[in-house]
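The structures considered in this document are given below.
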Structure P
Amino acid sequence: MTRDVTVRDVGPRDGLQLVKAVVPTQVKLDWIAADRGAGLPEVEVCSFVPAKVIPQFADAIEVATEAAGIGGLIASALTPNLKGAEIGFKTGIQKINYVMSVSETHNQSNVRRTREESLEGFKAIIALRDAEYPGVSIGIGLATALGCTFEGRVPEAESLKWLGKVLEAGADEVALPDTVGYAHPAQVRSIFAKAADICGDVPLWSHFHDTRGLGIANALAALEAGCTRFDASLAGLGGCPFAPGATGNIALEDLVFLLEAEGLKTGIDIAALAKPRAIVEAALADEPKHGHVLQAGLPKGFVPSSAIAAE
């Protein structure tokens, strides 16, 4: 089935990075496999950072290696530097997602580099990929593209300037994350419409946090501006360590319902998402979990667009 839009579960990475209880490796793999079973085409499975920084990802190599072998799944992982990318390449993972911030202050706090240093690091990863791992896709997320806890408003022109820089460096795809949940729909429509023109054929991803309750509205605004690729987290898990009071990413279940209700084919079976959700609920019983559609059930008579297309 041809998908109209692509949804990626970033829960095993973004959703778990602040969770204090270390989730067992097999549970993570069961979650990822259940995501694929529900029709998700891509899952961000881990982050290649030192275990002393985020103990949750001490098993990143094992998780990435196993996930890379799941049929039909694009397994992606996050890295803030070349060393993490080198580890990632060796796991056989299909995609490496680099991260840097448009906000200089946030970039210094998050990865302890200037933006220029981060850009040079990104170019080094591209060079290594080109030389030794030509089959791996390299994406980049421009964190704080829509606002920053430290600096407040981030000028649209600044975000678009750095978008141009990473495209020139050779990014295969780009994300404009609302890292700390500052964005509102009018802002999203404006920047995504302009970013889509700048990106051309390079895939553009959205990534919204629901810090102030506008996450799902922002996703719709991005869709209206032409965005067709969306990050979300199962059960709305996640958050940025520099976003006090954050409630996590938009809930994947609710996002899929929104997109299908808009008449778009996601290729995802909403009801089948109950399986990975159950895995998450059992493993993280004490963590707040969000999302409404699986709790309330689909409206009577609702037929998802993906189900119609599959007939």
Structure Q
Amino acid sequence: MSTKDTVLELFEKNRGFYISGQQIASELNITRTAVWKAVKILQKEGYKIEAVTNRGYCLDKDADVLSVRGIRSRLSEECAGLRPEVFLSVGSTNTLCHEKARSGEAEGYVAVAGAQTAGRGRRGRSFYSPAGTGVYMSLLLRPQGFTGDQVLGLTTMAAVAVSESIEALSGKKAEIKWVNDIFVDGKKVCGILSEALYEVPSGALQCVIVGIGINAYAPEAGFPPEISESAGCVFDKPEVDLKNSLVAEVLNRFMKYYDDPKSDAVYDEYRTRSMVIGKDVKVLKKDSALKAHVLDIDRDCGLVVRYPDGTEEVLNSGEISIRV
């Protein structure tokens, strides 16, 4: 553990109380200069640490800032192999995991960020990822025996895990728009992007990166005009360590499903939470938008639709637009 992390751990144990630089230095067996440098780094990373002459340093008791310790302290036994790393800001947590995967990083690495400058959504779209209001994380997995078709199942697990976590922490009902969006009160609060990397030239599945972006709070200036009508947030106001709790809750629930991929529990939850079964939708394909009625979601989480001419199709990828 780095000096910065040990100092942060001490602050979190004494949240809301002042600790002198000398006390910190003595307890951690480091110099006061090292303490000062660690505090400066933490402040730069967004931690609200007040420094007062003759009193010392104090971490805001109401701060809701992501931290490795805050996440790890809430992880279940199923998550023992996970290795979360927290960043103030990154280009994209998915891109970071791609780089880690190519350098040989083992399964279980989790990149967590408070902001993304180049967040990515499906079909090459950007994903709005402002600082201070969201939780953006990507999990590196190396599933054994998986085929490319089974990657959709990991997206399903993530969607259910996020939905359950949102309900557990906010009390609000969370619904899933096939295949990867989570809605609360009719607004999108989360997007999921699962990406697979394959061996060359064998074509074998090398790893899967599951990226999750959640709007925890509404931005002070509101959402950008282009998404202001469709975007929402999970929580009404910040609370201490709520984002750490959200990350841990999602990981705990996801790993429970990941450890038992043949269970029907994920499918049952996903289907129950679907906001499209029984609805009229538009199936967006390359050069067309076809009207259809959603009949069901099958065991592989394919979307079963019927077109106006009576023909039916099972969609295993793509995108739908709900007609309001």
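Any read-out appearing in this document is the output of simple, stated calculations on the displayed coordinates, not a laboratory observation. This one's a predicted model, so the numbers in the text were calculated from it and none came from an experiment. Cβ atoms are built from the backbone, for glycine too; each structure is taken alone.
Structure notes:
- Parent structure of the calculated result -12000, given that helix-only ellipticity at 222 nm (-39500 (n - 2.57) for each DSSP H run of 4 or more, over all residues; to 500) is the read-out and P, Q the choices: P
- Among P, Q, which structure scores highest (criterion: relative contact order in percent (Cα under 8 Å, 6 or more apart)): P
- Mean count of other Cβ atoms within 10 Å over residues 212-219 - highest-scoring structure of P, Q: Q
- Label whose coordinates, when mean count of other Cβ atoms within 10 Å over residues 12-19 is calculated, return 14.8 (choices P, Q): Q
- When distance in nm of label points 7 Å out along Cα→Cβ at positions 180 and 284 is calculated for each of structures P, Q, structure P comes out greatest.
- In this comparison of P, Q, the computed figure 119 for volume of the Cα convex hull per residue in Å³ is attributed to P.
- Ranking P, Q by mean count of other Cβ atoms within 10 Å over residues 44-51, the structure that comes out highest: P
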